[in-house]
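Trainee: Read through the structures below before going on.
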Structure 1
Amino acid sequence: MAQNRKFHIRRSTIEAVVFLVFLVAIFVPLGVKMGGSNLINTIMNTAHSLLLNTVFYLMGITVLTGALSKLFSEFGVVSTLERFLRPLMKPLYNLPGVAALGALMTFLSDNPAIIAFAKDKEFSSYFKKYQLLSLTNFGTAFGMGFVVLVTMASLGYLGGALVGFAGAVCGSIISTRIMQRSCLKAFPELEAPVAEKGTRTVIEEKSDEQKKDSVFMRFLNAVLDGGKNGVELGLAIIPGVLIITTMVILITFGAGAEGYTGAANQGVPILPWLAEKIHWVFEWLFGFTDMRLIAFPMTALGAVGASLGLLPTFNEAGILDGNAIAVFTAIGMCWSGFLSTHTAMLDTLGYRKAISKALGAHTIAGLCAGIIAHFLYLGISLL
């Protein structure tokens, strides 16, 4: 017992020292370059600016899209779309037709929505085990897609956003297929079906009891409930936007016209400097002419809401165009914070040993989605 206690104390001490060294290694050089007080003021002012000008704007979008998605569900639009999409699931994704419902719900909400379906015995009975695990990749590729599309369109780049959506769909196919192939190769036992199919359909028509309310009341309830869900989603993205985006801005943008003053959105352009060393890669693959744009896909790895927080700053800097929006939409939708959700999602499904395969497949797919969106946008521009 005494030895174990000493080991834990020693380990915690080492972790504390390593963490402090890491913290000092990051912030001391920034403080030397910007000035200590300017660095602190910039961090606070950037977070405050993001909260007022970005988070509340995104929350407004999530409330409206939440209400609209609830209306889609209430009045049968989702179930109708699902029936149209069912025939595409097997040839494109090697998934049962009911998987289309999972894609629609993550598109209208966020990544974890797919797990609610995967844990449902009736829904999961249509799948083989390896197909069920691949739902983490399939659903994540559409997470917060509605919010991403509406945000891009609100900046005046609807065409680029739609091209990016096509790229994200391609990325979702790549990710799902790679995940299935790698899981079957590593775990052949996953070829077995999850369970016997039930006799009920996954999407059931509303009962007469549910439809007794008037159309007006159903409309009102759907709008209010969907709006509440939008508020919850808007609140959920606050930590990611304020913390991650502030740090990304801090290593992406430089000083203002008057030098370092402690104003918002200033920093030391470390990330563009690193990207500049291999700028030809990003120019050829994504069409990025300004290396500051690389901050969006880097941030989307952890939280797509945080990466959306970069758009107003990019717009003010005049570095946004249709191609960048197409690539951002494709990568933002396909990755949509998968590094922060895949582990928890697969853990919930009880298959931790497939986490590395899911992450690897999705990393490749997100890059492919961005590349496809870029060249697709170039092709359409030439028409």
Structure 2
Amino acid sequence: MPDNECILISGAGPVGMITGLYLARQGIPVKLFDTLADIPADHRAATLQPSTLQMLDEIGMTSVLLTRGIKSPIFQYRDRLSNEIVAEFDLGVLKGETPYPFVLQIEQHKTVGIAYDIARKLDGFDIQREREVVSISQDGDGVEISVRLPDGTEEQHRGRYLIGCDGGRSITRKSQGIDFPGFTWKERFIIVANHFDFAAADGYRFRNYVAHPAQWCALMKVPGEEDEGVWRCLFPAMTDESDETVMSDEWIQARYEECLPYDPPYEILHRNLYSVHQRVAERFRLGRVMLAGDAAHVNNPIGGMGMNSGIHDGINLAEKLGRVWRGEADDTLLDRYDRQRRPTAKRYVQAETIRNKQTLEEADLKARQERFDELRATVEDPQKHSEYLRRVSLIAMVEEANSIE
């Protein structure tokens, strides 16, 4: 494609890949650059919200995703102290508002792979792997990036705009001097996977949040590589123990025995330990450079909002870039992307994920009971139940963002 006559994307995870697909479907040439040789299959995000499924339907993905994922309309909060089911929320309540009144549980790499299978057939879609974006500069006509190849040499690429979808440590964001205020949680999170069928015992659903003041956990089912069904459990590492200790079989089996009413040992299929942040970039656009997904905002994973809100960023931005590219609007339209997505990321994703974590770990017994009573009251009141589900499924966030001029 001609120099400069394209849009550059740094990062080919779910946000970068889907944004590139959306742009290419509009006939806009895109170049994606990713440091990895292939789509990583490790355990990352695995929940697609109803609002996201609606968006992905427009670009031909949802019908394929539905054949690969697990529909999960109901999720529950449990109290580990009493082994009581505190509240069950049913996304079926939203049947009149969305054609997808459930979340779809499917591993992130499968979502990325489905997007790629569609995108690679489109003219103007170019993905270059094992390419690390190391420097970025922009002028009034475009953006130039320097990309490091596996042999250590560098090459330059130029485009009209650059979208940084390159994660929480985003080179794109750092290169533009954009601040990333927020905080890091003191504990680390570890995701562990096994084949034990928790839904067959004790009333667990396919998505569960288990509260406890000392050691809470979250539990969900995903399809697995052979569609055999895999259960992923999220534990916080609440101590100062080393990463090596927390990743050990002994530590993990002890958490299973402590948090779940079954007898270990379990066969451990995967384990992934990471730090958790709550941050939002001070701006999502600077000139011809835009941020989306984790490059723009990061949050804890409780509630399945991070990847979804990132995909929403990308689709919102790609629609606006399409209008600018076709001459239907000037590029001041891109400022609206920042006005729509940044404040709603704070109001919905950040606020809700922080609230979810606080509910699970509340140590004050009176405050804990008040939180549980609020969850029960929400389920029992049809209007509150619906409003809550519209919020956590990000339907309300999309509506509010789209209303902002």
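Laboratory data are not the source of any read-out in this text; all were calculated from the coordinates shown. All of these numbers come straight from a predicted model, not from anything done at the bench. Cβ atoms are built from the backbone, for glycine too; each structure is taken alone.
Trainee: Which one of 1, 2 has distance in nm of label points 7 Å out along Cα→Cβ at positions 168 and 192, as calculated from the coordinates, equal to 2.1?
Mentor: 2
Trainee: Here mean projected area of the Cα convex hull in nm², for residues 160-287 alone has been calculated and equals 10.9, so which of 1, 2 was it run on?
Mentor: Value 10.9 for mean projected area of the Cα convex hull in nm², for residues 160-287 alone corresponds to 2 out of 1, 2.
Trainee: Which of the displayed structures (1, 2) returns the greatest value of mean projected area of the Cα convex hull in nm² on calculation?
Mentor: Top value of mean projected area of the Cα convex hull in nm² goes to structure 1.
Trainee: Another one. Thinking of 1, 2, which structure, once helix-only ellipticity at 222 nm (-39500 (n - 2.57) for each DSSP H run of 4 or more, over all residues; to 500) is computed, gives back -22500?
Mentor: 1
Trainee: When volume of the Cα convex hull per residue in Å³, for residues 144-215 alone is compared over structures 1, 2, which one is greatest?
Mentor: Looking at the calculated values, the largest one is 2.
Trainee: Work out which structure the value 1.9 belongs to, where distance in nm of label points 7 Å out along Cα→Cβ at positions 32 and 232 was derived from one of 1, 2.
Mentor: 2
Trainee: As an exercise: relative contact order in percent (Cα under 8 Å, 6 or more apart), calculated from one structure in 1, 2, equals 25. Which structure is it?
Mentor: Here the read-out was taken from 1.
Trainee: With FRET efficiency 1/(1 + (r/R0)^6) of positions 256 and 360 (r between Cβ atoms, R0 = 30 Å, to 0.05) computed per structure, which member of 1, 2 shows the largest figure?
Mentor: Largest one: structure 2.
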